[in-house]
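Structures for review follow.
Read-outs throughout are calculated quantities, based only on the coordinates presented, and are distinct from any laboratory measurement. Everything quoted here is computed from the prediction, not taken from an experiment. Cβ atoms are built from the backbone, for glycine too; each structure is taken alone.
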Structure P
Amino acid sequence: MSTADERQTLHLPQGHTKLLLHSCCAPCSGEVMEALHASGIDYAIFFYNPNIHPKKEYLLRKEENIRFAEQHGIEFIDADYDTDNWFARAKGMEYEPERGIRCTMCFDMRFERTALYAKENGYTLISSSLGISRWKDMNQINDCGHRAAAPYEGIEYWDYNWRKKGGSKRMIEISKRERFYQQEYCGCVYSLRDSNLHRKAQGRDLIKLGVQYYGDDE
């Protein structure tokens, strides 16, 4: 690993002593969690992702994240899987493209619940592992995070760039080391539909849940 890729010691923004980290899945949060742990930062995982469908996929991602949190002795807060609420908010956005307004709604919903939990449970700082993925629009994610924290006095969203200094590379390395489940679509049923339509147009097999794991191709 080059010097430019070495993991830096992290410091929470001034005045904050503990972080509530929204996690979407183990592959995205693996590097974030290890970076926080290596820097001696006190944090807990908040898992609120009612967008993930079907339930089999949701449980695969959640249980793997729980396993990794337990491995590091990190508190894992398992929030509601209120899918009816998510589908109600997605109504009319079923055919919006990835990174469009449906994704904004989805980030808003998840971060709003994260910020509310933080306010009710004594946290002053929230962040998310979502931004480490190269498939995501980091500006879109950060805008949603700041917007979710804004209504609560004393709550701040930490928009740290988890991709920099080799973060994205280490994300893959950790995923292979831990043999994390490699999801093949963003998470929602509409993403699954569109990914399969794209595969079908290319003559590729449709997505099979619970089959592909990091490192298996090696």
Structure Q
Amino acid sequence: MTFPSVLGLAPVLPVVVLAEAADAVPLARALVAGGLPAIEVTLRTDAALEAVRAIAAEVPGAVVGAGTVLSSRQAGAAVAAGARFLVSPGSTGQLLPALRESGVPFLPGVSTASEVMGLLELGVREMKFFPAEAAGGTAYLRSLAAPLPAARFCPTGGIGPDTAPRYLALPNVGCVGGTWMLPPEALARRDWSRVTQLAREAAALRGGFPNTVPSA
């Protein structure tokens, strides 16, 4: 069974870059234990698809997705590996149809009003706002809310624990994407308890979400 919206799974979507697929399962378990069940594994490393496959098979509490999807081939490979949602930094005439035909929810990236309008015309209402801070941050998203009320966003790019609450307070923001709950030193030490604690703090940024996920 699929779910209707990536934006409603948790207030924060961890953006994970994994060099070693062996770290995928304990990392995902740590995030889920902290209350962040939705996990975006970016397709930036050779280990990414195997990481998606391992999380999908071994962490039933996780809703694993694939990020940095740049082509129809990557979209298909990610879904075949078990990805339950797809995220891209932008959208093109070739990529968008592949995302729509993938059978899973997706968040195409936007950074301008025209891009948002183009997606709305195609019936796409949920999007990734990227790169969030560089593209105008909360002020820009606030300015889009009145003329384009149907659009909802997951801002990603340069967001941390201090700025995330300002994004989450906006009416057109469903969740934010970030990496701050995955500090490099903790990952290098495989300090999964630290990841769980930071995930717990992130999950509480907007009052916390239930630590439950839809069935597969």
Structure R
Amino acid sequence: MPGYKQIFENNKAWVASKIATDKDFFENMAREQKPDYLYIGCSDSRVPANEIMGLGGGEVFVHRNVANLVNNTDLSVMASINYAVVQLEVKHIIVCGHYSCGGVKAAMQAEDLGLLNPWLRNIRDVYRLHMVELNAIEDEHQRYDRLVELNVQEQCINIIKTAAVQKSYVAKGYPIVHGWVYDLHQGLLIDLEIDFEGVLHEIQKIYDLTGRGLKNQ
């Protein structure tokens, strides 16, 4: 691992490499961003959003937290979603979890984790909703991985519940919400193929915040 001061040397080398291939790189980067994607992922240092998506700076708006949660009382994630949808007009919102997630594993342990308890309770709630399926999985590692997938699914549903997403979708036909999992061992992204329209119409009787019904695409 590089020392603290080495990071600044790395930064200078990175700047030089960018200018060498495109002298206007930073001028272009400094202009107003207009990404098509909002990425909501885990804070895990092994999952760099831009790199695994093969995208450069300015192409993806990123929000990260422990275990990629979309909690309706978390003003940070709610502000990110609102800004991305209303101001940036992103076309896609992605929730990306990853296998071997420490937050998900911690939520499955019978242990008092102090300040983390209320945060991880959101994952325990996902476990409760899908307890029958999860408890039927005998292999512990496979059970963790399945909870990672189900957690992504539930966070996608939480995004679909928001007024910003519903109103934009009714008016413009976007954003579309997607659920992904990143496989650390293979470096591959897995699309969980969340049925965005199906979920949206299924929950509209309870969570419709537009007052106009939800648009059929």
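Can you rank P, Q, R by distance in nm of label points 7 Å out along Cα→Cβ at positions 6 and 174 and just name the one with the largest value?
Result for distance in nm of label points 7 Å out along Cα→Cβ at positions 6 and 174 over P, Q, R: largest is R.
Using distance in nm of label points 7 Å out along Cα→Cβ at positions 94 and 158, single out the structure from P, Q, R with the greatest value.
With respect to distance in nm of label points 7 Å out along Cα→Cβ at positions 94 and 158, the highest-scoring structure among P, Q, R is P.
Out of P, Q, R, which one gives 12.2, 43 for Rg and Dmax of the Cα atoms in Å, for residues 150-189 alone as computed from the coordinates?
Q
Of structures P, Q, R, which gives -0.66 when log10 I(q)/I(0) by the Debye sum over Cα atoms at q = 0.13 Å⁻¹ is computed from the coordinates?
Q
With distance in nm of label points 7 Å out along Cα→Cβ at positions 30 and 198 as the yardstick, tell me which of P, Q, R scores highest.
R
Given that distance in nm of label points 7 Å out along Cα→Cβ at positions 102 and 126, derived from a single structure, equals 1.7, which label among P, Q, R identifies that structure?
R
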